[in-house]
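Novice: As structure tokens, here come the structures.
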Structure I
Amino acid sequence: MKALDYILSYSHTQKNPKEIYPVRVYNLLKSLDYNPDKIQYVHVAGSKGKGSLAQSSFELLKAMEYKVGLFVSPHIFDVRERFVTSDGMISENQLILLIERFAPVLETQKFHFFEVCLFLALIFFEEEACEYTVLEAGVGGRYDPTNFCTPFVSLLGHISIEHKELLGDSLEEIAFDKAGIIKKNVPAFSVDQDENVKEVFLTEGNVHFYSDICSVENLTISDNYTGNFDLKIQDQLIYNINLNRIGQAHIKNFCLAVVGIMSKFPLISYDIIREVAEKKIPYRMDLVHPDIIIDTAHNDTSFQNLMETLESWMNWKDITLCLTILEEKDIQKITSILIQYKSIVRCIKVFDFDARSNRKSRGLALLALLKDDFTLEYTSDLRTHQIKKAPLERLVFAGSFYSVSIIRDLLKDQNLCN
């Protein structure tokens, strides 16, 4: 049996009072004589950008030669992506042995899938003697299972409407939930937010916003669309950062991670910052071929970032958009954003697919909303799609994290992706 199947076999889906989620993994670990408090944490939440904030923070700590853990959600290809240290991803055999050791305990708990992963990851990080761990919240923040910790810094990505059934119907309610990771006497840094989100955040603690603490100067865009810039943080200026990522959103997330880590390590070497900037984050505005991008845009904010980047940053036109959307996403808002950028879209291909989750894909619903504004194609099963790229055609794949592994395999079959 594979590790993922083992974890799924101990995972349950019943609803519980939300107040128990931040404590029940933590309390179980303490009862087993583990001490999650001995690790220092970076805690990351947000609707968009939290993955790049988490990855950048991890790479900065790792480059300073600390033993660091990284816990992220969701995984793209392999559940082991949730169990990473400075030494790399946990091996399949290590993870299976870890699950087997704690199987009798897990059988009694009725944890959700995310909680099983977090429980195992925190044991793994402690046994690997991690000094620091970057924790990416799953959904929300205040009642997320990762919110057991008092971190040394909290980082907040952009907040937008999402998971309304869990977080609330309004932006303010969602912001309140995300703001739960803001802790008294702990520095908190956020990307720029809508004014009503800022107000919610500031009622929770002393939050510093991107535009108030740093700025990007002398930005140039390279032939492969990555950015070179100088970063000004208050009275410090870090010259010549080559960020191996595409678009303004990635620049802001990287800079915010730098600010967060510098709050703890003000003397971090600028060379380390430049070194980490060269590291690519796969499948976030990822140019996998000169004319093909894969992105995990999955809500209205991330689609706005994607389309704006394609038009203004990359100057792409006549694009073929290939879209995969899961239920519970606000597809009407996503559709309205796509219509704003219809002048750069040649056609849209919409796919349904096996999402490997409790949520279903919503290809047909998206198709119905787009039919009056675009030339469309529909495929009921993404795995059966035959990619036939014309010589000058530009393909952009966007949508669910769960579709990325399928897309990568399709592109590999046509020698269009490494």
Structure II
Amino acid sequence: MASVFDTLKERGFIAQLTHEDAIREKLENEKVTFYIGFDPTADSLHVGHFLQMVVMAHMQKAGHHPIALIGGGTTMVGDPTGKTDMRRLMTKEEIQHNADNFKIQMSKFIDFSDGKALMVNNADWLLDLNYVAFLREIGVHFSVNRMLTAECFKSRLEKGLSFIEFNYMLMQGYDFLELYQKYGCIMQLGGDDQWSNILGGIDLVRRVEGKEAYGMTFTLLTTSEGTKMGKTEKGALWLDPNKTSPFEFYQYWRNTHDADVVKCLKLLTFLPMDEINELARLKDQEINKAKTVLAYEVTKLVHGEEEAQKARQAAEALFAKGAVAEDMPTTEITAAELGEGINVLDLLSKAKLFSSRGEGRRLVNQGGVYVNGNRVDTIDLMLTPADFPQNELMIRKGKKVHHKVILR
């Protein structure tokens, strides 16, 4: 019988390992306590976090014990990894609000009942540390020379790395030590951009406890061209339906590039590999069937089966039948706002379909905006009540972005 190690490897999750043979042996023969950290820098998880929770769910289903570590303490400092500038320092109240939202969202994917998984917050041990004692007990084990070779710091040295950020690796390493001592946690998992921080924690456990700890990173969610997935015109692809609607979420995956569909099916769904391999054989236009499966399965996991069905029906109504779909992104305007007419750029702005009026002008001038199926040829177009049959107006931006405006 295949172990979870084989599952993760076959589906393409594993990027780097500290001790491949030992990790494989432990995952095959022991019940391992492991953790993944989530810094609550926003009020919702996004699709990058979702990939990490899929890994956590695979591990839990195989009988291993997950710890979801909420970074209430580390977020006070900010992880410099992958950032060209220092993160905005957040208040305790902001961080706590975000952490509470994370807990609610995580519970949809991980079973925390009856101690099957733990959710802990590193604010509980980081915020009240004595700084001098921390330096003497923990800082003494970290080499500045070695830290400066880490990718998360190297990329920042030219633009400037603040001292507060330099402490982040020590804090994350201390998290691993704390979880090792309290819960017998022997393994940290995380995205491949966390490799340096994970190594720091493993080394700290070895130096303080004289015991071996383990690390495994998984692939980042990127396209076949190497760019990060999960970015939309409105920003990140959020798991909160109030920030990214189920229809928008579904459409993102339905519009995945052909070269990325199979990878996403492996990483973001629990479909059996036999079924994914069948879908991988689809070519040309038929690959749209695989995209529909991907969109439905991921939306079902994040938003539930009912919302996934509604999103699929809305997409089919919109693209297959040309009908107006009820569940697509919508903006409401009042009769007073419309008046005798509203400029097309003003309406696009209200619908938040561009980031600046300059972008809006370029879209119109390039023929990329359609209203009720008709291409907009001038930025001077005025839309009147006559353009709202049944009090609704349809906007299309490019080939894939559809938006409904309702007149109230």
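Quick note: the coordinates plus some simple rules give every number you see, no bench work behind them. Note that the structure is a prediction, hence the values are computed from the model and not measured. Cβ atoms are built from the backbone, for glycine too; each structure is taken alone.
Novice: Identify which of structures I, II gives the largest calculated value of Cα Rg over 2.2 N^0.38 Å. Provide the component values of the computation, followed by the final result.
Specialist: Values: I: 0.97; II: 1.12.
Comparing I, II by Cα Rg over 2.2 N^0.38 Å, the maximum is at II.
Novice: For mean projected area of the Cα convex hull in nm², for residues 141-180 alone, which structure out of I, II has the highest calculated value? Don't jump to the answer; show the numbers that get you there.
Specialist: Working: I: 2.8; II: 3.0.
For this comparison of mean projected area of the Cα convex hull in nm², for residues 141-180 alone, the top structure is II.
Novice: So helix-only ellipticity at 222 nm (-39500 (n - 2.57) for each DSSP H run of 4 or more, over all residues; to 500), computed for just one structure, reads -10500; which one of I, II is that?
Specialist: I
Novice: Which of the displayed structures (I, II) returns the greatest value of mean count of other Cβ atoms within 10 Å over residues 45-52 on calculation?
Specialist: I
Novice: Now, a different point. Tell me which of I, II gives 2.5 when you compute distance in nm of label points 7 Å out along Cα→Cβ at positions 61 and 285.
Specialist: Working: I: 2.5; II: 3.4.
Matching structure: I.
Novice: Next question, about the same structure. Given a computed value of 2.3 for distance in nm of label points 7 Å out along Cα→Cβ at positions 333 and 365, which structure among I, II does it belong to?
Specialist: The read-out comes from structure II.
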